[in-house]
Structure P
Amino acid sequence: MIEAIDPAGALQHSRPAVARVLAAVPAWWARRAWLAGMPAGWQAWRQGLPTPPVELPEAPEDTSPRVSGFSLGEAYAAALSSAERQHHGRHYTPRALAGALWREVERSGIELPEGPVVDPASGAGALLLLPLRQYVKEWDGSDASGALLRAAESFAGVENDPLAAWLGNAILAAELLPLWVRVPERERVSLPQLIRTGNGLDPQPESAAMVLMNPPYGRAALDPESRRRWASSLYGHANWYGVFLHAAVERVAPGGVVAAVLPASFLGGAYYQRLRRFLGERAPLTRLRLIDDRCGVFASGVLQETCLAVFHKGARTTRVACSTQVMNGRVRSIDLGSQALSMGDHDLPWLLPRTRADVALIEAAGRMPRRLRDYGWKASTGPLVWNRHKQQISQAPRNGAVPILWAADIAAGIVRRSTARATQRWLTPRERDHFMVLTEPAVLVQRTTAPEQPRRLVAACLTAQDLEDEWGGAVVVENHVNVLRPIDGSGGLVSAELLAALLNTSTLDRLYRCLTGTVAVSAYELEALPLPSDETLAALDGLPSRDVAAALAQAFA
């Protein structure tokens with residue numbers, strides 16, 4: 001499951017950058033203690049906190065006490081090697097996201113049950129810092145010792161990296177200095193250690209009022225026992241953040257809140273359909289803030305679309321308060337209003353707005369129950385994984401070779417041979433490879449797109465005539481292309497030409513963006529895309545593409 005991290009090894013892998021960050025902490029903390037009112041020269045550092053898990057080198061220079069705990073945590077994460085961050089999925093929460101997540105919790109207005117605020121993947125404690133700061137701010141000034149004891153009972157973090165846990169304890173302890181300095185010296189004991197080293201997925205005896213987390217991201221290799229434990233939220237490949245989300249819902253008390261920094265991929269995609277059902281039934285999504293930027297959000301370079309999500313355990317709501325947050329330049333939040341989520345089938349992607357203009361589009365889509373299969377079409381991924389067939393691929397045709405159709409061959413609504421793939425144009429199939437050969441007309445859709453690309457849906461119709469005249473009657477479709485074909489092989493209830501024209505409209509492109517959290521275009525999500533009524537599509541059949549686009553926009557108006 002979650003690996004324990006050897007502190008000496010973690011320090012060794014990323015020297016000297018990690019060493020510089022950690023070595024500066026004692027002086028930083030001691031000066032924070034002096035600013036809080038501790039006597040000059042008093043050994044606050046050694047008397048306030050435990051010994052570091054490894055011997056720290058001497059600090060090359062002093063770190064200003066004005067440097068924030070957020071900055072120290074981000075500096076530690078950025079100092080780790082990229083291999084270390086990727087292996088453990090470690091991307092610490094920057095101040096802007098920690099603040100935005102805490103504001104989402106405050107705006108939820110939920111009256112919490114009794115219990116601590118918990119972070120099961122706490123890193124250097126960024127998500128606990130603001131609620132702890134609020135706790136100290138609201139302290140009434142009496143019984144500082146009791147207030148420190150209550151802090152130890154009210155906040156808890158778990159982290160599998162001992163160095164990060166030690167750093168997090170130093171950062172959080174600095175927030176408690178206003179209380180500690182008010183304790184008489186003879187009664188002053190070490191500050192509470194709010195973060196412990198361990199596995200955040202381990203079962204806990206006590207429930208929590210709130211779970212705040214930025215869990216690790218990445219595919220989780222689960223053993224059979226673990227897959228059984230999380231079976232109700234797993235479908236296919238497991239991702240660590242989905243497992244942590246399941247565990248958080250189980251731990252939080254009825255009426256409690258789970259607030260998390262997450263990749264937006266859980267909003268759509270086949271692998272998260274059971275997780276969406278689990279959340280919808282146990283802890284519905286009540287607030288969602290989508291982060292508008294992919295780059296520059298995390299100091300460690302995460303490029304996934306990110307969101308801030310608040311779940312309310314036991315709630316009976318079907319509406320989600322949606323917003324977006326722009327991070328480039330100054331942080332700016334844009335309210336998108338409240339959006340209804342269909343509770344009838346949680347397995348489907350969650351259709352939620354990304355911009356204000358999407359709200360009306362989604363409301364119209366909610367009145368359109370038709371999907372691709374209702375019109376006799378199915379979607380699948382191109383079967384050729386080219387790097388498994390390198391020896392069979394050639395620039396010139398060999399005996400029995402079939403042309404390969406690549407994603408680059410789909411552009412401007414047509415299928416044509418791109419010169420970019422001229423050196424890998426032909427595949428000579430073996431006997432067992434003939435299932436890959438496509439000999440019938442189809443609609444083709446690019447399966448991966450770039451974040452900066454203006455369209456997610458890039459489709460083209462491969463007609464019978466084009467298949468025969470331009471491709472010799474057969475092609476092999478590479479797996480970066482989705483293939484849409486009639487279910488019964490005789491032709492769908494909507495023509496291939498009209499289907500391609502529909503997918504190339506800006507209306508369906510915007511709608512598709514509202515049900516996916518990644519740049520990938522999956523067959524699963526294509527089949528979940530809402531489509532207009534039979535009457536509307538019948539009226540569009542045979543129209544030029546430009547007229548189809550205008551009429552479809554009107555149908556969704």
Structure Q
Amino acid sequence: MFRIRRIHDAAPPISRSAISEVQRLLREQFPLAPQDDADNLAERLHNPFLKRFRTVLYVAVDGSDRVLGFAILLHEPDAQFAFLDYIATIEEMRGRGIGSAIYDQVREEVRASGALGLFFECLPDEPHKCRDAAVLKQNAARLKFYERYGARPIVNTAYETPVPLGGSDCLPYLVYDDLDLRRTPGATYLQAVIRAVLERKYQFLCPPDYVDTVVNSVKDDPAQLREYRYRPKDVRAAPLRDIVLVVNRGHSMHHIRERGYVEAPVRVKAILRAIQTLDCFQTVSAKECDSSYITAVHDPEYVNYLEAACKSVPVNSSVYPYVFPIRNPARPPRDLAMRAGYYCIDTFTPINSLVLPAAKGAVDCSVTAAEAVLHGAPLAYALVRPPGHHAEGRVFGGFCYFNNAAIAAQIFSRHGKVAILDIDYHHGNGQQEIFYDRSDVLTISIHGDPEFAYPYFTGFADEQGTGAGTGYNVNLPQEEVIDGARYRIALDLALDKIRAFGPQFLVIALGLDTAKGDPTGTWTLAPHDFQLNGERIRDLQLPTLVIQEGGYRVRTMGTNARHFFYGLARD
């Protein structure tokens with residue numbers, strides 16, 4: 001196991017130790033690098049503009065804080081770009097995913113900084129530009145790795161022109177990563193980037209006339225990137241299928257401002273801002289639906305209680321369940337606050353005056369998106385909060401009040417068989433309970449084992465349905481710590497079961513809390529993992545409705561959602 005952290009300065013002893021290790025690795029692995037790149041590293045962190053760049057250091061460390069890898073980033077906030085100066089791992093850890101994790105972290109941080117792109121250098125992978133066969137092979141492997149992210153060399157410039165007295169026949173490409181923003185740098189922007197890199201990073205190597213020559217060689221507007229070389233199809237340039245998007249515009253009324261309540265309005269804003277860069281979403285307005293859609297899967301008594309309880313709570317107040325009486329249907333508590341525990345499974349899902357309209361708004365979005373699929377849309381996305389997959393037929397909990405996925409599946413079931421695939425970190429106990437005795441709706445959930453993960457009481461592998469539903473509920477509980485590769489083993493099993501079931505419709509309960517760093521989860525999925533998951537689900541070629549569930553690390557959830565939908569929507 002390892003973690004990635006940023007080193008801000010050399011003041012703490014643990015940071016000094018990490019910087020010393022990075023300096024050693026720099027000297028060992030980059031013997032041709034300028035000596036002061038290693039010698040002055042601590043000073044550059046302390047004085048961000050020593051080289052007229054803000055220097056940022058990331059290290060991957062194990063449990064004993066041994067440095068396993070590092071990245072040094074040069075950030076130019078005024079020009080809105082970042083330059084990845086160095087990235088490396090220790091020799092014995094190469095090929096174990098540490099480099100990928102560090103690069104993912106760098107991309108995430110650069111995008112969050114507002115930069116328009118990430119630039120770096122890679123040595124050439126063409127024999128006439130690099131005569132050493134071993135080095136050529138390493139260069140090709142490195143460029144192949146970066147192509148996974150869509151990063152490619154910029155062509156038609158003089159960037160690879162030999163520096164006077166440089167004495168090398170293996171000169172680097174300038175590589176550009178668009179950070180999934182789907183844009184290519186314009187000529188003026190690229191000229192400013194090149195000038196900053198040559199004049200600041202290589203100030204003792206590049207004379208002014210050389211810098212001018214390289215800068216003035218940029219003519220293409222926008223710049224041209226080299227064609228993909230290491231995959232059979234340019235997947236990032238592939239057309240994307242349209243996705244009907246229905247957003248719960250009134251969700252923000254449900255805002256619990258108490259410390260620690262992570263199901264906040266900013267979640268929707270973060271996702272929406274990120275996915276709209278894909279240019280494949282067609283937004284439609286939600287239509288108001290009557291309560292029959294809700295009572296088709298929820299007990300009317302529960303729905304009536306929720307309506308009455310929400311209306312009884314004073315504005316700007318919330319009621320949390322605190323008494324959990326034995327559920328005797330004939331003797332429910334008369335006090336609505338006490339009765340909350342009669343209908344709730346936990347102590348952290350509140351009732352207040354705005355819960356009901358927000359939850360009904362989520363239902364409206366889910367119904368509207370489901371009907372869009374029925375009318376021929378191949379993909380639809382209900383971006384909603386509060387979520388719904390923990391709401392059972394007559395209980396709420398886990399921030400959930402009405403089960404949006406179950407409501408949509410019930411609509412689809414009138415027209416054919418339905419599969420619900422829950423890919424939230426937490427078990428989809430709501431769908432399981434609602435469809436447990438039915439054979440026309442297959443419910444599958446990949447989640448953290450209930451031995452350690454909420455909701456604790458359900459989600460075990462031996463819960464397979466009852467009566468006619470026997471065999472149509474599939475739980476795939478996972479270990480407490482898994483990565484994207486391990487997750488895909490479970491996902492492939494789930495998809496095989498869906499293919500065997502042969503449904504006419506697919507509902508995805510999308511949880512983004514499987515991501516690394518989510519405050520409610522323990523897994524380590526990275527953006528690229530979400531894209532691969534989306535691609536696998538896309539291969540089912542089923543009319544698909546995605547409904548938003550969990551995901552609470554606001555800094556990364558938008559990026560992860562964008563990657564997922566990119567994989568899902570590719571033609």
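Which structure, out of P, Q, was distance in nm of label points 7 Å out along Cα→Cβ at positions 118 and 478 calculated from, if the result is 2.2?
Q
For which of P, Q does mean count of other Cβ atoms within 10 Å over residues 278-285, calculated from the coordinates, equal 14.8?
Only structure Q yields this read-out.
As an exercise: mean count of other Cβ atoms within 10 Å over residues 214-221, calculated from one structure in P, Q, equals 19.2. Which structure is it?
P
Have a look at P, Q and say which one yields 91, 50, 46 for Cα extents along the principal axes in Å, as calculated.
Among P, Q, the structure yielding 91, 50, 46 for Cα extents along the principal axes in Å is P.
Taking FRET efficiency 1/(1 + (r/R0)^6) of positions 190 and 526 (r between Cβ atoms, R0 = 25 Å, to 0.05) as the criterion, which structure among P, Q has the greatest value? Walk me through the numbers on the way to the answer.
Working: P: 0.00; Q: 0.30.
Evaluating FRET efficiency 1/(1 + (r/R0)^6) of positions 190 and 526 (r between Cβ atoms, R0 = 25 Å, to 0.05) on every structure, the highest lands on Q.
FYI, it's all coordinate maths here, none of it is from the lab. Quick caveat, the model's predicted, so the values are computed rather than measured. Cβ atoms are built from the backbone, for glycine too; each structure is taken alone.
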